[in-house]
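In the part that follows, the structures are each spelled out as structure tokens.
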Structure I
Amino acid sequence: MQAAIRYGLQPTLLAVSLAIWAWIPETELALVTALFFSHVTIALLEARRPTRPEWRVETPLRVGHVVAFVVLLGVGGVVGEFYGGTLSPLLAELRATAGLDFWPHEWPALAQLAIVFFASEFVWYWMHRAEHRWPRVWRVSGHGAHHAFKKLNGLNAGLNHPLELFLLLLPSAVIEFLFGVGSAAGGAAILLGTQAAVAHANLDLNSRGIGWLLTTNRFHIHHHSVVLDESNTNYGCAVILFDRVFGTFSDAETRETGTGPTEPDMWHKFIMPFVEPEDTATAPGGSPG
């Protein structure tokens, strides 16, 4: 059983997510269905076979995380609608003016999805790296709230500050609207969401082979390390290739996660863009004040 989880869970969840995208034409419904399946599967396995038993989350807190995740999913939908109403007309006009209508619509759907998937992650790699390099970006984005958790699990993939949702959804939105991608953008979003859930899972998963291209939880949990130098590695939440290419990859054990020795409560996570906890150790360059 453990071997099946270790070597089979990540590719299986990715394959199921792609199948859901292929079978359900409505992008929003397909996304919710794929995320629900991935998170429930991961949560059940985390309850039975966690890599770190001390990271088990008490039921009331887990319920709170589920509620927060659902709320943020709704906020993400609002942000997506905002981008659709504001960016779409502007980028469509730019696309027409600059002659950017060269998207390969005649290619197989999986090939188009792969382009969006890797292009979105390439943009996000640099945005994420900026959050960890410049104090103002770290604070304005609220990225510290995502890093503040001391116990990681699959749900942490969606527990971001509401402000950060504007950044998280921006790469895919720009690529979709600038190049007139079409349905492949929805498939890429589903794949990115599934990968994010796996990357935060408290499970013993394989990193060999698949870890040359895609992020695994071993790599991403290291990015959540409470040690600043360790946190400034493995920026790719779904694709680890760009970390390998641009020199920010690290494969090492992670002893402790979080932004400091203590975890702030939900309210203090929410106000972290304005007031960071005094024991924050992973903010770039320290608190900008």
Structure II
Amino acid sequence: MRLEELVREIVEDSSSGAAQLTIKAANLYLKLLEGKPSLRHIRRLTKMLAAARPSMPSIANIAYRIERLISEHLSRGIGLEEAVENSVRMTIGEYQDSLRMVVQNSIDILSRYDRILVHSYSSTVARAIEECGRLRVYVTESRPGYEGRTLAERLARKGLRVTLLIDAAAAYALEREMIDAVVIGCDAILDDCSIANKVGSKMIALAAKQLEIPVNVITDLWKIAVQGFSLEEHSPKEVYAGMEKISVLNPYFEIVPSELISIFITEEGKLDKRQLLIKLEEFWRKLIPEKKLKRRGLANL
């Protein structure tokens, strides 16, 4: 199978979340083995995956980690096929361990609250909330894809008390429902510790800031976007399918400044901005060799 065909599976998948796509990207290296690839093919796949979904940095990061491990295995005299298999297995294990720790650390913090407001859908956030059965959860619809409805239904099936509200009513709920915290996921962490998340997140964070309600971001460090990040716009038809000549703006992500975020809940525990900056640098160095960091101007994040 051609490299372009392999990567197209990642580019065109609009239904899977970041975690699913990240693991799917890692497994492409195993598919590549079916064609007896050279190291040049491996490096080209990494480059293509890094550019495939700029709004989901974890895909690029898992590719960088796999390539680095392959190089380390080859330097010890291990054959290419074995190096690829070992590197993919190790990297997926590291990634899944990170997700498990994020969930566990999130449970420890969320269990202290009585009422939270959640925007959009994150499988990691959902898993953590499900373990906090006494929580009252307010969930925005997250239009136009209505991911919030999916989250609300998932949590309701688990027996949690769930209130679904339209996106524009988030501030209304924060003012009137005695909410303890806003909890959101994260699609990307930028190098100034701001984050990218589903559009509407900044509006909610601003309202929470004014009302002195903490904003907790649940994220794994694989989402650091040092290599670059781009905001996505989706089809206008999701918003308006009528016959009139109406221009439609349908952004999917926006940037939430770090000053609006109270804490980051990660696999490394609860972090403030200063602590997160240190962890981001440590994590990036694990992905890319020092000489490449210097070449790209990333040696001092």
Structure III
Amino acid sequence: MEPIFVHRGRIITREDISNIKRMLESYPQEGRTALSRRLCYAWNWLQANGQPKDMICRGLLLGLERQGHIILPPRKNTPNNPFLDRKEPPEIEINQSPIEGRLKELFPIELKQVRRSSYERLFNSLISRFHYLGYTQPVGEHLKYMAFSHDRPIACLAFCSAPWHLGCRDRFIGWSVQERKQNLHLLSYNTRFLILPWVKVSHCASHLLARCAKRLSADWQALYHHPVHWVETFVDTERFPGTCYRACNWIFLGKTTGRGKNDQTRKANRSIKDVYGFPLRRDFRERLCHG
């Protein structure tokens, strides 16, 4: 079948479009949300916890409508889109007096997973104020960690779903296109790592990164009902050398193309970054390629 449209790695054929049209004709009274969920269940387009991938499916339907392949029913309402009208996280004042010395002087360091907790607002505020990329609300599965020393926050780390396609990573894992589609949810991406600017302690970053790697899969399992077997990140070498990742034995995989995930021109439009990855278990290839 000739591909007509590609959305999030799924190839849409003329037969798929015909099936969607029949669904629209069969349920003329249903709104867009109900139709999107119906299509998710028909295609078994579900998350690991059984919930439909509703937002991804709605994006597909809107894309097909924009290209003239289908006509969706009129919107029943137009709710506020929190992603289009999202305000910056409010500033939360904290003690910014310097923290210096040796790593052992910070002990005990408490590492907390703060997603869906009372600390999440503080995490968002700190990332917004002190991380050079600022804060953006993750879409899909994600975890947020904060490290505390003697009840003072010292660092924030965020992990989310991995990029759909990353050439150097995919070659290193050695999986096929179908295996990647099936098992991509078993990968995680370290999207933010912030040592607060008043914390000047050698080896602090690598210590926290190693501790996160040890518990990441179990925490993912607890929240999303499946583990992760691999974690990766990008390092902007114009700003950082990536020392803490190398110190934790993360593997240098190569460099990005500089085109971004929504590239349409196949030309570089952003800085090229180093790509590092780290297996969270020894048999990661077996589980990602065959499990």
- [ ] Work out the source of -10000 here, i.e. which of I, II, III gives that when helix-only ellipticity at 222 nm (-39500 (n - 2.57) for each DSSP H run of 4 or more, over all residues; to 500) is computed.
- [x] III
Open item on the list: Please compute relative contact order in percent (Cα under 8 Å, 6 or more apart) for structures I, II, III and give me the label with the greatest value.
Closed with: I
Task: Structure from which 68, 42, 38 was derived, Cα extents along the principal axes in Å, options I, II, III - done: III
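Computed from the coordinates by the stated procedures, all read-outs in this text should not be read as laboratory data. On a predicted model such as this, the values are computed, not experimentally measured, just so you know.
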